[in-house]
Structure formats: C-alpha cells, structure tokens
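Pasting the structures here.
Each value in this text was obtained by applying a stated rule to the coordinates, not by laboratory testing. Remember, it's a predicted structure, so these values are computed and weren't measured experimentally.
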Structure P
C-alpha cells in the first residue's frame, strides 16, 4: 500500500535529492540539499512497496512507522499567503521519478498534499508551471487544477 509522509531526516533527504535533480538537473546537488536549511520549506514523499513486497521502518512522530520501501515521488512546499490573500499550500517542486511516471503517483501525491493542506486550514494547493511546459500543464489540468492567472517576472 502506498504511503505519503514528510521527509524529515538527513537520510530521507538524501534519498530525495536524485529525484529532485530530475527537475533541477541544471543545478548542483548541493543547491538542492541547501533547501533543507530553509525551515519553511517542507519536503514530502510518496512511497510504494519495493519490487519484492518489502517495507521499511521510517522515523515518524510516533517514533517509527512502517512505510513502503521505495520513494517514487517528492513534493517540496511552502505554506504561504500569496496570490489569493489566503493561506495556501504552494508546491515549489513536484517530481515523479522518471522510471515511475505514468503510474498515477503524481496525482496520488497531489491528492495527499491536498488532504494535508486542508487539515492545516489552507484554502488551496497551487503551483507555477513554466509557460512552455505543455506536458506538465496537461498533467495539472488532468488532475483537476485550473489556471488562475499569469506570472510575470523581470530579471534583475
């Protein structure tokens, strides 16, 4: 059975770095690791059973839980008040491991984030998608996300 949980230990973060770098391949691994120092940035993982059906223990708030053994997707978020002037769960990084794309893990991770955000009084889950990333935009529309506005930026 799949599992959603926050990644809080150094070992869990190290396991997530190669997946995050599939999105951030143009940056050094140390850049991705540096996000751990930001107390407001929270990283969540989507786990599935290992191919052999085994699970592993992972530290949780209760001192230890059994989770499926393979991390297949990650999402880095901030809880912020931004565009709507309402508390929202802003997804800054959403990556499904290349070997597991198309298996429903991204949608499941977003669903779990939605539940997590709702329990914390967030009004929405939001993210920004690059204007030329048609594949990602199609995925977000497929899972029921709607376009709200346009982001403008200026290089400085």
Structure Q
C-alpha cells in the first residue's frame, strides 16, 4: 500500500503567485502552487519546500507516512509584520504621487520619514532572512479532525 502527503499553501497576499519545489529526502520531486498530493511508500521522509532560486526555503520537516493514511502539511510566510511594513512603504510611494500630481509642496519631514521607512523595511527583511538562515517560510503538520 501507499500513503499520501498533502501539501497546501495558506491563502496569503504575498505568496499568491509563488511556486515552490517540494524536496523529499533532498531530491526535488514536484512543485506546489496551491495544493499538491504526493503518493509515497510507508516510511519516514524529510520534507522541505524551496523557491525557484533555492535560497528561500522552509525548515526541514520530518514526516512519518503510514500505509493508507494521509499526512496534511501547510506552509505560510514566516515574516510576521511584512504586510504592515509593505503597506506603509506603498503608502509613502503613493504620497509622492499625490504631492507631484497635486503640485503640492512636500513637507521637509516627509523625505526623512520615507527614508526611515525604507531603511526599516529593508533591515527587517534582511534581519529575518539571516536570523532564520533563509527559512522565511513555515512548514507545519496539520492535524485533521
């Protein structure tokens, strides 16, 4: 008999178009865009998801597959405040368009605030990437009831 490993991606704004390669025991076996099903023999497997560039990945998860059973895995973005920082960064860019199109004089503090936002945004992304050693996506087993 065989077991099934079902991998699904959480619906998140920043991962909506991302495709991930599924590494099973160090070998890429397939890709997952939204949801994928792997049919495997009974055993213990090391599962990891990687992006196309191979430098952004999930942690390695050890999965025990038993005959006739299904193992459900879910993955999502592991950078918590990315959406908030990205939104404020976009808001500052839209502010520039507002000032330019409305021919309104930009306040002096606006450039400094925008610069600080950009530096904080880039520092946060790099800090998370290096702190987590490139594992900025979280893969976890989901218990089905």
Structure R
C-alpha cells in the first residue's frame, strides 16, 4: 500500500506514534530525575530543621539568646518557604504525569491499527483532551491547599 494516500497516511501515523513515544520517555526520565533530587533536598531540609531545633534549645541569656532565637525563626521561615516550593514541584510532576498519560493514550490509538473515520479520530482526541483538562483543573484546585499547608515530609 505504499505510494497510495492511505499508505502515506499510515507512514505519517506510525512516525507520529514514534515521536509521541520518544517525548513520553523524555518526560518520564525528567520526572524521575526531579523526584530523585527532591528526595535529596527533603533530607537536607529535615537535617536543617533538626539542627535549628537543637540551636533553639541552647540555653542562653541576654542579647545572644535574642539573636539566636531570631536566627532560628528566620531559618524556620526559610525552610517553610522551601517546602512550599517543593510542594509546587510535586504538583508540576503530577501535571507532567497527566500530560504523559494523554500522549500515551494518543499513541495507543495511533498504533492499534484500527481504521477510524475523521469523526472517530476527532472524538478520541477530544476525549483525551477532556480527561487532561479535568486533571489539570483538579490540580489547580489542589494548589491553594499547598499554599495553606506546610509540612516537613
């Protein structure tokens, strides 16, 4: 069937499926790397917070005590800010996961070999888009929770 319009279209569809697979693999690798780095940062923050608690417990009097307590409050605030930033990174990872899931669905449809009409393709793509939008809205609703909640993992 090569050389025919249908054969040419199949070649384009196969190429698009391969491209989606490559993009999906790159997204997955990026998320894995980011998660690994975030775990390391989380360990570092726990260590900083523990050291800060120990510093805050040092019995001092006078100006030294005031300075130490002020420094400990500043460190606590900085750790809290960093944790919120990491929670945003988690939301980003979830968004990327859902993008990849949408790409995977499209790729499966491209590769399954089923004959589909123009209307059927449009409906499949619209379904993937609806699922993607639904997940993105859910994640946007979760964002204020991140802003209002700070917890040391």
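Supply the structure label, taken from P, Q, R, corresponding to helix-only ellipticity at 222 nm (-39500 (n - 2.57) for each DSSP H run of 4 or more, over all residues; to 500) with the calculated value -7500.
Computed on structure P.
Upon calculation of relative contact order in percent (Cα under 8 Å, 6 or more apart) from the atomic coordinates, which of the structures P, Q, R produces 28?
Label of the source structure: Q.
Among the shown structures P, Q, R, from which was the value 53, 16, 8 of semi-axes √(5λ) of the Cα gyration tensor in Å calculated?
This figure was derived from R.
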